[in-house]
1. 23.4 is what came out when mean count of other Cβ atoms within 10 Å over residues 161-168 was calculated for one structure; which of I, II is it?
2. Using distance in nm of label points 7 Å out along Cα→Cβ at positions 137 and 225 for the comparison, can you identify which of I, II gives the largest number?
3. To which of I, II does the computed value 45, 19, 18 (semi-axes √(5λ) of the Cα gyration tensor in Å, for residues 81-256 alone) belong?
4. Looking just at FRET efficiency 1/(1 + (r/R0)^6) of positions 33 and 105 (r between Cβ atoms, R0 = 30 Å, to 0.05), which of the labels I, II belongs to the structure with the highest value?
5. For which of the structures I, II does the calculation of relative contact order in percent (Cα under 8 Å, 6 or more apart) return 18?
6. Quick check on the output: -10500 is helix-only ellipticity at 222 nm (-39500 (n - 2.57) for each DSSP H run of 4 or more, over all residues; to 500), derived from one of I, II. Which one produced it?
7. Upon calculation of Rg and Dmax of the Cα atoms in Å from the atomic coordinates, which of the structures I, II produces 23.4, 77?
Structure I
Amino acid sequence: MAQNIKNEEILKQVRGLVGPIIEEQLRYVDCFVTKNIGLFTPVGGACFYSLSLEHSYPSYMFVISFNDETKFKIYGKIISSVSGKLFCLSPDIPHHELPSEFPPRYIAIFVNKYFFKRQLAMYKVKQNIKFTGEFYPVNQQLLPLLRKFMIESDNKMQGSEIILHALNLEICHSMIRGIFNFAPEFDRISNRLEIDKAIEYLYSNLDKKITVEKLAKVACMSPSHFFRVFKKEIGQAPQDYLNKVRMKIIKNLLKASNKSITEIALDCGFGSSSYFSACFKKAFNITPSDYRKTFIKGSISKKDKRKMKDIDPILF
């Protein structure tokens, strides 16, 4: 076995989900089990019990395959796995897995039928649904939840029992939502987090050429979608925001640093000091040199003060 079943209690939990299986049949299988949910992953070979002809499970079985090699025979029909899809089978349906030339690669999720039905009853969907080998989309949250379940089950840390119970519920509801296509109408939080990633990249790379396409890639969005989401979240277009950030930093550098105007221009992503000066003059109707001069002596004339108030109203 890839992971030994350490005691009779664990084997009892496995049998409660799978049926009259023996340890030898799980020789090449990693097992992670609780009373209501068990995860089984072949490692170096198939599960011998899954190959036994016309067997059935007392639980619901869901399988996420990572290749197209696994095949099942159900009611005389051969069904090939679909990578990245959720294969579903209701309890008490005779079937078997077909031998494969290559070791199977999948995670089989067994859910106690009463536990599954209690969770399903919370949704306005067909309650007596019968799965006979159909494929459904995988909720994007499911695989991270399965990984957490395996780690928690494997390590048995303090508090594991409570965390595994919570993961039982999350895994079950994640699959139900994927099967019945329940998804948030909009994902404001994820959008905001992705935009924050793009803004963090922007601040960390002001000395480089930054394009909407590059920011969209950082946010894992298409450029057009990124532009729409950014403008909705921030209130202005990405390039306008970038220019505003650059000018704010430039003004601070002109006031407080000893760097030359050329150095400041390069640090903030401008190819030349002349182009930088032209952009600054266009934005504030004053050259960078004149802007800096007003701060050198630590005092500002009334005329300059009126002029600067239009540029930096917060300072005055």
Structure II
Amino acid sequence: MHSIFYLAPMSIEVKNLLKEYGEQKAVNNISFKVDKGEIVGFLGPNGAGKSTTMKMITGYLHQTGGETFVCGIDVSQNPLETKKKIGYLAELNALYYDMYVREYLSFIASTHHLKNKKEKINQVIETVGLSLEAKKKIGQLSKGYKQRVGLAAALIHDPEVLILDEPTSGLDPNQIVEIREVIKQQGKDKTVLFSSHILQEVEAICDRVIIINKGTIVADDKLSNLKQTDNQQQIVKVAFKESVNEEWLRELKGVQNIKSTQVNAYQLHCIDAEQIKKQLLQLAIDKNLNIISLQSDDNNLENIFRSLTTEKD
């Protein structure tokens, strides 16, 4: 039996979570915890199990095995109580297109039995930047504003936990910045778990990331720690004027993988970028080659993500 006293500080706790579809394990025995006040990026390639995991946390999908707790409440045992604690924006944002924005938010407020509905609706419309579109039918809105309506619906009952599946999908760069600020503000006193394919957004918002690949968690740490410990992810980019024999590049000491990016241009994965750059300069002298560009990438989230989710040669 699990103690509520122990679980309460953890706004989200997933223990040995499993989801099977026949022989396929969409989510394979994963475990993680998210505390109140944390904004955690949940990342992975398409089909990795992100949305499936989020649906199980919210109670929209039943797990094959394992346990999920939200604010200390077992999701399987008390699905309605956990839904009261959660604001959920699904990847496929299901909306009633024939309803007006305020009408729809009023409907959502009623399902939560909210008092002062008009005040709550005005507040959430202001929060997500819907004021100019609030009198329109949802079907008349752009994809970006439809996404804002979904976010408003997730926030209207002031939940303790936010589960956001691709919250910036369809937004233009200015809107993304605005929604980023909304998520940051909400994360000060809520628990936020969100997925995104825009890795720069995750770096801008999150201190911690969880990366899932093929149903299994391959990383769960503060981004700063991942950048320090993932020594495999130094990358050197080089472009030559002439055609180059790739075997020459493979013979460089410390090169772990090579990817051709354009004609006569390559990415070299290595441990020590500076040593590789010195060897490339020497190679150019020895082989009478002209280097057009030579640079090393910072160990950013994109590099870490690719390292953990790309099939190795």
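1. This value belongs to structure II.
2. When distance in nm of label points 7 Å out along Cα→Cβ at positions 137 and 225 is calculated for I, II, structure II comes out on top.
3. I
4. I
5. II
6. Answer by label: II.
7. Traced to structure II.
Coordinate-derived values only; no laboratory data. Everything quoted here is computed from the prediction, not taken from an experiment. Cβ atoms are built from the backbone, for glycine too; each structure is taken alone.
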